[in-house]
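Read-outs: derived from the displayed coordinates by stated rules, not from any lab. Because the structure is predicted, anything quoted here is derived from the model rather than measured. Cβ atoms are built from the backbone, for glycine too; each structure is taken alone.
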Structure I
Amino acid sequence: MSESCLRLEREGSVARLVMDRPAVHNAFDERLVAALTEALERLAVEDAVRCVVITGAGRSFSAGADLDWMRRTAAYGFAENIEDARRLARMLAVLDQLPKPTVAMVNGAAIGGGTGIVAACDVAIAARRAVFAFSEVRLGLVPAVISPYVVRAIGARAARRYFLTGERFSAEEARRIGLVHEVVDDDALANRTCELVNALLAGGPEALAEAKALVGTVAGREGSLVAETTARILAERRASREGQEGVLAFLEKRRPGWRGDGD
C-alpha cells in the first residue's frame, strides 16, 4: 500500500488495516480517511478476503481528528467543510456496509472519530488500558458524522451523557454501554482477536454477508411484513448452494467447503 499512513497486512483470508501514524496517536487527516476508504472498497470485492481487522500502530487506536487537519478545516468555507465531512461520512459508511465481518482491535485510546470506527465495526474488542471519549463539545463541535453508528451501539441515553460531558471513560465502561463487546488484558488482545476471527471464518461467506444485512433489515421492525421478509430470506438461504453445503457437511460430520485447512 502506497499510503504511509495505513498498512495493509494479510494472513490467509484475513486482512488487517493498521492506522500507522503513531507519532500523532493515529489521528485522522485527509490522507488517512482517503486511504481507509480506498482500502475498504478494494477489500470489499476481493473474494480471497473473508474478514477485516482494524487497529492502530503504537499505543493508541485513534485519537480522532489531527490538529493540523482541524486548523485547515477552520479556514474552510462551508462548501469545503461539507465536502470534507462527506468524505469522513463515506469512509464510515463503507466500513459499516462492508459485506464481510469487521473487527475493531482497540489497542489503546479511541477518541472522537476513532470511536466511530469502533462503533461501525461488527465486533469490537478492547485492551483493558484503552480509554474512550466523545470530546467534540470541548472544541465547540459535535460528534455528528459518527453519531448514527455510536447511538446505534450505545443507545440514546448513554449517548446523551457522553456526547454532552466529553469525559473519558474506561474500556469496562465502554463494554457496559455496548461500544465494545469484550475487554481483555493488554497482552491477551492479539490472541483473543485471533479467536474471534476464527469464529467468524467458520461461517459461510455469503451467509455472513446476509446475516450482517439481516440485522439492519429487522432492527426496530416488527409485524407481518418483517415476518414475511425473514421467511423469504431463510428459504433463499436453504435453497442456496452454500446453505445446502453447510447443512450436508454438518450431517456428514465434515468441514464445509468454505473452510480451508487454515480456517
Structure II
Amino acid sequence: MGSMLDATDTDGLTVGHVSTHLGVTVRALHHWDDIGLARPSLRTTAGYRLYTAGDLELLQRIVVYREVGLGLDGIRAVLDGSGTDVAAALRGQRTQVAERIDRLQELSVGLDRMIDAHERGLLLTVEQQVAIFGPQWDPDWPAQARQRYGDTEQWQQFAERSASRSPEQWQAIADTLADFDRALGDAMDSGVTPGSPEASQLVERHREVFTSSYFPLTRQMQVCLGRMFEADPEFAAHYDGIRAGLATWFRQSIDASARAHSIDPDTATWQ
C-alpha cells in the first residue's frame, strides 16, 4: 500500500496497479470515474487513466465506506460534505447491518431445520411423536422411511413441509388422518362396496388428505400404497385394527377407483 502512496503528481499509477493494491475491480474504478465519484487526475498521451497520491487517498476512503455497506450515493454525500452527518449516516448503516444479521440468523435457523428434516423426517421429540400419533407409533419409523426413500423426490417434498411444521400442525394432521380412518371403518360397517360412488369418494378423500399431509399423491402412486397397506404387516395391522378386513377393502376400493380412471392396478407403478 505504501508504494501507491508514493505516487507523485507527475508519474501516477495505472488502473491495473490501483485495482491490485486496493482490491477493487478495474470495472469498478472505471464506473466510479464515469459517474464522477473518483476521477483520476492524470491521463497518458494515449488517454489511459493515471491516479495520483491524492486520488489514492480518496479511493481508499471510498473502499472503507463501501466495505461498511454504504451505497455509492451515500458515499458521494459523505465525501462531498453537503451537510451530511457522517456519524448519523453510519448509525443508519449499522441499523441496516443489524437487521441483515437478524435475517441471516433466521435463515440459518431455517437451514438447520431443513437439514434436520431431510435427515430425520419429523422434527419432533420421541415424546411428542407418541403424544401426537398415539402409543402404537414407533419412533424408528421416520428413520426407516428415510433409509428406504431418502433419495426420492417425495422424501424431499415431505422434508420441505416437515421443516416448517410445528407440533400443533402435526397434531391437526394426525386428527385429520384419524377422522379419515374412522370414515373408512364406518363405510365398511355400512356395507359400502369397493367401486361404489361412496367408496370412490373416500379414495379421493384419501388422496387429498395424503397430499396435504405428506407429498402430492398421484392415482398410480395411490395404487402402490394400497398394495402396501394390504401386504405390509404393520400397515395391515393398522387398518385391520380399525375393522377386520379393512386393509383389503381399502386396497380393493383404490383399485376400483383406478380402473374408473383408466389405470390398470396390476401394472401401476410409482409415478
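Here distance in nm of label points 7 Å out along Cα→Cβ at positions 54 and 174 has been calculated and equals 7.6, so which of I, II was it run on? Intermediate values should be presented prior to the final figure.
Values: I: 1.3; II: 7.6.
Only structure II yields this read-out.
Assuming -21500 is helix-only ellipticity at 222 nm (-39500 (n - 2.57) for each DSSP H run of 4 or more, over all residues; to 500) as calculated from a single structure, say which of I, II it is.
Numbers: I: -16000; II: -21500.
For helix-only ellipticity at 222 nm (-39500 (n - 2.57) for each DSSP H run of 4 or more, over all residues; to 500), the value -21500 is produced by structure II.
When Rg and Dmax of the Cα atoms in Å is calculated, the result is 33.4, 101; to which of the structures I, II does this value belong?
Working: I: 19.3, 65; II: 33.4, 101.
Only structure II yields this read-out.
Quick one: relative contact order in percent (Cα under 8 Å, 6 or more apart) came out at 15 when computed from one of I, II, so which one is it? List each step's numbers first, then the result.
Details: I: 15; II: 11.
Working through the options, I get structure I.
If mean count of other Cβ atoms within 10 Å over residues 30-37 computes to 19.4, which of I, II did it come from? Don't skip to the end; give the middle numbers.
On the way: I: 19.4; II: 13.9.
The structure behind it is I.
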